[in-house]
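Several structures are given next for inspection.
Each value in this text was obtained by applying a stated rule to the coordinates, not by laboratory testing. Because the structure is predicted, anything quoted here is derived from the model rather than measured. Cβ atoms are built from the backbone, for glycine too; each structure is taken alone.
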Structure 1
Amino acid sequence: MKRLTLAGTDIEAPEVVLGLMRIADKSDDEVRELLRTARDAGIDFVDHADVYGNELHGCERRFAEAMQLTPSERDALTIQTKCGIVKDGPYFDFSYEHIVESVHGSLEALGTDRIDVLLLHRPDALVEPEEVARAFDELHEAGKVRAFGVSNHTPRQVDLLRAHVRQPIVANQVQLSITHAPLVAQGVAANMQGQEQSITLDGGGIVDHCRLHDIALQAWSPFQAGFFTGVFLGSDEYPELNAAIDRLAAQYDVEPIAIAVAWITRIPGRTQVVLGTTTPARVAAAAAGSEVTLTRAEWYELFRAAGYTVP
């Protein structure tokens, strides 16, 4: 498993992350097997959010109850969680009070004294960055949060926070897969009149912004065809893409899911893939993608097969 260091921190992280948004109804043994498989594959970084589960902090609590981590086991894991979504509404809340309250709830649910990485989950149109900075300062100085980042933010939204927050923004977690890649495809088709792919939807280049500011690009739903529209792997809707994936999987002696991971990790910069599966075998198979380095020709072949234009 290839690894990277989150900029401005001493946190070393794997290219593949284990997302735990679907463990609410899993048994202790199932959660433990999932984590054991991930660790065996080199994944020591888990991703949570306060809203994951059947109730607030539900998956965080399920994780802690199942794992019963010893101090040394806790030290061996990097725990990331998110805040800012209020399900009752729904609406978004980046107020000082909500951020601090959410972190305290996550600490209690996770049974830990610190969160390694805290992400602001989805942009709050009413954000007051000074309040975010105040919350970050207090949580960081108290040792309750080691590092901070965002999720689903545009470059300008990140820059607004960076103008006030003293700590580095270490990650931006966004939806990204071979077939859901507007933040990559727009740059390829830049300045092409009449080409829908050339339309800027992310506020001006998320990938380039992350590279310029040493922000890790974390890809969620790496196997989703679109916005929660089902997976593309094995789908009859993507015959050309799956034929190419299957051929490359055989060539590199990995499962097709590993090629889907390798396509994302081939994007330069600090790039991570967040797995959402709770099937241990799929975690192990996907993790192998970190060791596959696609050639430019192979990467662009998959890009074209997914339906994107290469001028």
Structure 2
Amino acid sequence: MSRNRKVMITCAVTGAIHTPSMSPYLPITASEIADAAISAAEAGAALVHVHARDPVTGRPDQSPEAFEPLLRVIKQGCSAVINITTGGAPTMTVEERLRPCAVFKPEVASLNMGSMNFGLYPMLKRFKEFRHDWERPYLEGSHDRIFKNTFKDIENILTTCAENNTRFEIECYDIGHLYTLAHFAERELVKPPFFIQSVFGILGGIGPHPEDVAHMKRTADRLFGSDYQWSVLGAGRHQLAIAAQAVSMGGNLRVGLEDSLWLGPGQLAKSNADQVRSARQIVEAMGLEIATPDDARAILQLKGADKVSF
């Protein structure tokens, strides 16, 4: 592990997994999401990954109209790389999910590298009371729901965003997703350096065991050599443990309330910035330095914040 390398911290500030009743600290409105992203950047996040929500019900909202106010405020308030989701929510069509990136042409967009079961229903064991009528059916419905990203869907996202020189946070929930990326790389529909975000601990994807993390890294090394940057996110209570393992293996990390509501056992995180500060402590305790937004732009060869459409 090079002592000179800089570690990129991504913060995913709200997502579409957790529902408003699960935590009073989950950002819902555009101003809350923007404030959370700016605070995360001030704490040390080089990239902020954003979803939008209905400001009244907190339901995931993938309309460009929902994204526009938060994107402008984040851009004005910090220099972090803004990463717009193409994942949206599992209940949305790929056309819905792609619209914000097609309109706003960000530096980075997330891209799930395959269709998968995406089980949220076990959270019903922990959370019993809900304020909004959509929350319980949304979680229960994941028992019989597939997040759809076929080869055709992925190609559609890649080609649409490639026209805008948008790069991708390539989310790999299992080993097969790495091979799918290799397939599209061979077809030259996506080009290095690849920014691979390995996801651990989502029901339907690879598990959170240290051997799972190591296996993902070994496979990516074999397929992509030096042509990629590796980052990880651990779902729920696995967040910081997996982050620490990845950093020790030469990787980068992602935290945020999209991936975990917790700061410690039984302790809700009161902000995204709290999680970023915890991650930063891990990085710096290993004698490493966190990457600035400009460092991340150079490492990932991004087009620059002046070339987005917001």
Structure 3
Amino acid sequence: MRVGFIGLGNMGRPMATNVLKAGHEMVVYDIREEAGQPLIALGARWASNPRAVAHASQVVFTSLPGPKEVEEVALGPGGILEGMQPGAVYVDLSTNSPSCARRVAAAFRAKGFAMLDAPVSGGVTGAQTRDLAVLVGGDEEVFQRVKPLLDAIGTKVFYCGPSGAGCIAKIVNNLISLSLNVLMGEAFTIGVKAGVPTRTLYEAVTRSSGDNNRLRRGLRNQLFKGNFQPGFAVDLALKDVRLGLELARELDIPVELLALVEQKYLEAHNRGWGRLNSDAVVLLQEERAKVQLRAPDL
């Protein structure tokens, strides 16, 4: 199949690589041409803009920072919609707002094209190893048609419902995951300051009712080892929490805890940590508690 891929950052590049390795033809674009070089070395072709990607593709994927970028790339001058060919499908893998996804889907539908919102969960490591959840909203028949391509991106492909449903599911997931960072930072500093080492607490909690995937995969491999190398960045975390707050306001749902979580990520951003891994938000709690949560041998 002829596949287009736009957005070749920390998540986009490994996802595109896995699709390419699955045996599909690929044309790629990113605002930074150097981001496409590893894929070109594997046989992909470079396009000059999103319209050119769409013109050459049966299915076009985007992996972009947020709603603003999705609308610009999909609907703006030189965008995907201008280049779509008969029967082609647009699939957005970005963490996007459901209202934006529905607007874009409606614009594509008005021109006779299908769009799926299909945000992914699993981080950079999951993108590299294909261990991603892909949460899909849109027409179910279109979903079934492109599912073999989605299976090349993630091992846990799940249809969530009509347009926007994938975005909603991803926002709910990220609100839980990102809030756990803040909660576990507070809980672990209490335990360590009270005299139990980080490693012992980790082993105890992962054997008990507090066990969770964020602790096993996130804090264990990032915070506890003092590794804050860019992956899922603080700034992206802040964006995702704000997407959740925006959705809550639209639905008139009170979210006091999430407002506090937003403030933590905003403070981390204001400290200049925006490009660090999102677990860096716990550094705020470490400073205040005068405790470091490190267990490099985990």
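For distance in nm of label points 7 Å out along Cα→Cβ at positions 28 and 164, which structure out of 1, 2, 3 has the highest calculated value?
Once distance in nm of label points 7 Å out along Cα→Cβ at positions 28 and 164 is tallied for 1, 2, 3, the winner is 1.
Please state which of the structures 1, 2, 3 yields 25 when relative contact order in percent (Cα under 8 Å, 6 or more apart) is computed from it.
Working: 1: 19; 2: 25; 3: 14.
Going through each structure in turn, the value belongs to 2.
State the single structure among 1, 2, 3 that was used to calculate P(r) over Cα pairs in 20 Å bins from 0, in percent, giving 36, 61, 2.
Working: 1: 33, 59, 8; 2: 36, 61, 2; 3: 34, 53, 13, 0.
It must be structure 2, since only it matches.
Who wins on distance in nm of label points 7 Å out along Cα→Cβ at positions 100 and 260 among 1, 2, 3, i.e. which is largest? Working shown, then result.
On the way: 1: 4.2; 2: 2.3; 3: 2.9.
Result for distance in nm of label points 7 Å out along Cα→Cβ at positions 100 and 260 over 1, 2, 3: largest is 1.
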